[in-house]
Structure P
Amino acid sequence: MLRRRVVQLNESFLKAVDSEDYSGKYRGVFPIKVNQLREVVEEILDAGEPYGFGLEAGSKPELLIALALLEANGPLLICNGYKDDEFIELALMGRKLGKQTIIVIEQVSEVDAIIRTARRMGVVPHIGIRVKLTATGEGKWAESTGENAKFGLTASEIMVAVDKLRRARMTDALRLVHFHIGSQVPNIATIKKAVVEAARYYCELSKMGFPMGLLDVGGGLGIDYDGSRSAFESSMNYSMEVYARDVVASIKQVCEASGVAHPDIVSESGRALVAPHSILIFEAVDRIARDGNAGAPPRGKSHPVIRELEAILKNKRKFDPLERYHDAKEKKEEAHSRFTLGYLSLEQRAYVDRLFWQICRDLRAKLANLHDVPDELARLDSMLAEQYVCNFSVFQSLLDHWALDQLFPIAPIHRLNERPTIQATLADITCDSDGKVDDFIDLEDVRRTLSLHPLKKDEPYYIGAFMVGAYQDIMGDLHNLFGRVNEAHVFLEDDEEDGFYLEETLEGYSVERILGMIQYNAEDLCRMLKRQVDRATRADSVKPREGVAMVDLYERLIRGKTYLIPHRSKKKPESRKAKPSLKRKSVRRTRG
């Protein structure tokens with residue numbers, strides 16, 4: 001599945017370049033933040049090798065992976081995200097090794113850091129600029145784009161950045177314009193609008209004398225989760241082939257109008273490549289259902305509320321369905337009030353509940369084949385739905401559903417020759433009330449229940465969540481491979497000299513530990529990188545002492561921390577008196 005998607009993406013662009021008579025090339029990269037698992041990245045690189053398919057990295061751990069795995073020097077290595085001096089040094093080390101490494105400027109402050117580090121290392125960087133478009137995205141991630149986006153430079157900030165490069169005599173460094181219009185863009189018109197605006201930035205920078213050559217259209221290529229082939233947020237109204245053709249045609253049109261040569265086109269499609277390949281399979285281990293039939297009434301004289309509900313159930317007065325529902329709901333609420341005030345027994349209250357739900361089931365059965373159903377009665381399906389308790393964690397395995405209301409195709413994976421007769425929602429086995437799935441795909445809509453089969457005693461019942469290969473495999477704790485943060489347990493104490501003390505500190509994960517969790521061996525990666533340095537040394541492109549320093553840097557960072565280390569100017573430490581150590585006291589502690 002992975003190989004097929006990689007081939008399909010590259011072939012789509014190759015055909016578009018040919019059909020549009022486009023003079024540039026397509027040079028795709030895979031953003032490994034979407035799924036960093038070793039077997040996924042290696043499969044994508046292997047399938048993309050004939051096309052020169054590269055990688056995109058957004059953190060130091062991801063860049064360490066990319067430098068080691070991307071042994072060929074032809075494919076691009078795009079470096080996005082916030083960057084400290086170590087990140088930049090690592091990227092420039094790739095340039096020294098002959099890799100097509102491009103550092104994308106996300107903030108103006110990164111320009112000075114790149115210039116400073118490049119001069120120290122004696123290497124000419126290749127730089128890209130991420131532009132903050134006025135065009136906004138569409139769908140669930142629309143708010144992450146536009147002029148209020150987290151990343152990117154405005155037009156005025158771009159002028160500041162290019163002026164810094166000119167003053168540093170690094171005009172030859174600027175090679176790429178980058179933008180991102182959001183993830184899972186459902187409407188092709190939104191993509192075309194963004195591509196046209198970004199192409200204008202590219203042409204202007206090219207006419208200002210910068211060498212350029214690459215236009216990176218970022219991600220956004222969608223997945224048709226619900227099968228509707230529409231502009232609904234869980235779908236897409238275009239194919240991969242249409243996407244490639246429209247991107248190529250839009251860039252060509254702007255460049256020819258501006259008299260600028262066609263750039264090579266880069267895309268960072270991640271979700272579109274890896275989402276389909278992974279399926280989460282879990283077992284339904286229990287069920288939570290509404291009360292069944294009302295059964296026998298309580299012994300003794302029947303309460304008036306009960307008699308009225310029994311009459312509504314039999315519907316002797318031939319009321320219409322909506323009136324029956326309103327009357328039953330009113331009597332149920334009256335019964336609950338009477339129970340709270342002590343005028344209804346527990347046995348009577350329970351019988352009232354069973355009667356009400358039996359009336360609701362009767363109404364739903366009678367309305368099943370009608371198209372024009374009142375809104376209140378249309379909600380009966382979700383009200384009566386059972387909950388299937390399933391052996392998985394939403395937060396670990398379907399995090400986007402919980403956090404972003406992302407809809408995934410979910411269906412039973414066996415007993416497919418039986419008609420499902422139960423409307424249900426899914427509950428996971430975590431102790432968090434949010435650990436549930438109660439929104440499901442429908443054609444250009446959202447369903448509140450899922451059709452499932454009745455559970456059979458002593459027989460397993462398996463359900464599959466499909467297209468979960470993007471982010472879900474890694475998001476639970478390892479998004480961007482940052483992992484666990486450093487932790488300090490601070491206790492406030494009025495009688496301490498400083499008002500608090502640290503009971504203990506816990507170190508966050510090292511890069512080596514994080515990589516081990518996703519089946520990378522740090523020693524293997526170090527050996528692979530050293531092999532490349534040795535080749536570069538033998539070819540006289542890297543000096544022996546320089547090569548040793550490169551390997552040392554790589555090994556030090558792979559055993560270091562995952563988070564950024566802010567650049568600090570080295571200052572002479574001030575002399576000060578040592579403070580007396582604080583005594584730990586035996587106190588009662590409450591953890592929050």
Structure Q
Amino acid sequence: MEASRAALEHFRLGRIDAAEQASLKALRRQPRDTRALAVLGLVHNARGAYRDAAAVFQRLTKLEPTEIPHWVNWGTALRADGDFERALAAYRQALALGDEGPSLLFNLGLLHLDRTEYSEAQTCLARACARAPRDAELRYHFARSCYYCVLNDEARAALRGWQVLEGWTVTLLAELGTLLLQLGDTTEAESVLRLALDQAPDDVRVRLRLIQLDERNNRLEQACAAFAQLAQPVDDGELAAEFLQTEALLAQRTGNHAEARNKYHSLASQAAQIYDRQSALFQLAKAHDALGDQDAAFSALLQAHQAQMEFLQQSAARFQAPERDPLAIANYSCDAADVAKWELQHAPRTEQSPIFIVAFPRSGTTLLEQMLDAHPQLQSMDEQPFLQNAIDHMAAFGPAYPEQLGQLNQAQLDRTREHYWSLVSSKVTLAPRQRLVDKNPLNLLRLPAIRRLFPQARVIVAIRHPCDVVLSCFMQHFRAPDFAILCSSLHGLAHGYRRAFDFWYQQAALLGPVSLEVRYESFVGEFESHARGIAEFLQLPWDDAMLDPSRHARERGFISTPSYSQVVQPVSTRAVGRWRRYARHFDEAIVALQPYLQRWRYEV
């Protein structure tokens with residue numbers, strides 16, 4: 001047994017060649033020496049010879065079928081070799097033998113991630129984190145699984161206090177920085193990536209992630225300059241793909257759409273994971289569109305939505321039920337008799353209430369928000385679900401929403417408003433006499449909550465040609481599963497659009513909000529006059545800063561919406577009538593949109 005002990009000691013000290021020689025020597029003397037076999041398997045694994053490692057560990061499971069580590073090691077080698085089915089069987093055997101430790105649960109969670117079984121991965125990794133709460137790698141992958149399952153709040157909670165976790169490496173910090181960026185926490189993402197760069201100034205992956213962060217924060221010149229200093233990696237396939245992705249993104253941002261098209265086509269073709277394929281296809285469609293090739297753009301969009309639906313089936317199966325209704329809130333209306341009971345005497349005044357910007361998404365709300373945020377007496381907070389959180393808070397008191405809101409007493413309404421403002425304070429700090437701009441387009445469907453909580457609030461309703469809105473939504477890569485499903489076809493989008501405005505106008509007739517409709521085409525065509533009209537509606541003194549929303553957006557940096565790269569451009573009419581280039585795909589959609597085309601007198 002001396003040779004096998006020596007082999008193990010060599011391996012522990014990182015002497016891989018010596019460990020191999022010692023294990024082979026032991027096996028020549030005793031072919032069934034399980035310790036020597038285990039070391040040999042670990043040597044193969046360390047060298048990346050996963051198939052050889054798997055063969056050794058499989059032999060060990062036959063020699064000692066009740067030894068849990070053999071099953072775990074076999075599963076890990078199989079997973080590394082891409083044999084996910086047998087890896088899963090091996091891990092399940094280890095579980096059956098009684099292993100509930102964090103190492104097995106971690107590896108099983110990673111396997112589920114490899115298999116794009118994100119809900120299963122989240123469950124396994126949550127259990128692993130409970131058993132090893134200070135493990136940095138475990139916590140990161142758990143947060144990543146939450147992100148894939150579109151559970152962003154859970155992902156943020158998992159990463160809170162990341163500094164005290166143990167085991168951070170430069171590679172892991174680079175991944176953490178990217179995940180924080182995806183979750184919208186750009187300040188924390190930058191601090192993480194700067195920390196990683198301090199530890200490894202020449203690490204290409206870390207530098208790429210910082211370039212991606214600069215682009216996302218609209219620091220485009222800085223991103224391009226940093227990228228120009230990078231040498232293209234050749235040996236690491238995964239890193240080469242990320243380099244290509246960054247190169248494509250910067251080409252698209254700088255107007256080199258032909259280069260972007262070619263690179264996104266390569267990325268879509270080479271993508272091993274459907275998550276990466278869908279992202280590349282949406283970007284490819286934008287490049288085709290910018291080049292005037294609408295047929296190619298539409299074809300890429302159809303493929304992108306198909307890939308996204310496949311991804312959602314894997315990552316968020318709970319959203320795939322046939323009866324799932326992404327606009328379910330529009331099924332419930334206020335009752336006129338109940339509304340008559342609403343006591344408004346103690347409600348907040350206009351200046352104490354938020355300013356709400358509502359619409360169907362992609363109607364120009366981000367431009368409106370940036371214009372208003374430039375005014376010193378206003379502050380926005382990007383799109384947040386806080387009004388829906390307030391609805392949930394009201395519902396907890398018992399009355400059905402929205403048909404029984406009259407049953408809420410003053411104390412319950414006050415507590416709900418306090419809850420709303422506490423959520424707001426987690427995102428922004430309002431100066432004295434500063435008013436909040438709450439821009440969340442689909443608060444269009446939450447008018448009952450606006451009127452019950454803030455009856456004197458001003459509401460801006462963004463209107464844009466319905467066909468342009470539907471096309472723009474169809475071209476976006478929305479992550480929220482409900483809305484992604486709605487956006488997967490022009491026909492479905494058109495019906496959703498009509499349904500949303502049917503609800504708004506029905507409820508507005510009953511509730512009488514203090515609202516102003518702002519038509520996108522007129523707004524961008526005669527910007528100053530409409531900006532002044534909006535300021536007057538909001539009872540604001542005029543401020544010239546409102547005339548340069550693109551400058552304000554550039555200074556602000558991170559903007560959470562898909563139009564983050566557009567609002568830093570000067571106000572223009574170039575997006576007006578974009579849908580006409582796709583008109584032949586709109587036959588069914590126009591039928592559904594007809595009532596609003598007529599109501600707002602839009603031409604087709």
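Since every read-out is calculated from the coordinates, none of them should be taken as a lab result. What you see is a predicted model, and the numbers here were worked out from it, not measured in a lab. Cβ atoms are built from the backbone, for glycine too; each structure is taken alone.
Values for this structure:
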quantity	calculated
Given 10 for relative contact order in percent (Cα under 8 Å, 6 or more apart), calculated: source structure among P, Q	Q
Given 0.15 for FRET efficiency 1/(1 + (r/R0)^6) of positions 116 and 524 (r between Cβ atoms, R0 = 30 Å, to 0.05), calculated: source structure among P, Q	Q
For mean count of other Cβ atoms within 10 Å over residues 76-83 computed as 23.1, the structure of P, Q it came from	P
If helix-only ellipticity at 222 nm (-39500 (n - 2.57) for each DSSP H run of 4 or more, over all residues; to 500) is computed and equals -19000, the structure in P, Q	Q
Computed 51, 28, 23 for semi-axes √(5λ) of the Cα gyration tensor in Å - originating structure among P, Q	Q
Value 13.6, 38, calculated as Rg and Dmax of the Cα atoms in Å, for residues 356-395 alone, assigned to which of P, Q	P
Structure with the greatest value (metric distance in nm of label points 7 Å out along Cα→Cβ at positions 108 and 404, set P, Q)	Q
With mean count of other Cβ atoms within 10 Å over residues 68-75 derived as 23.8, matching label from P, Q	Q
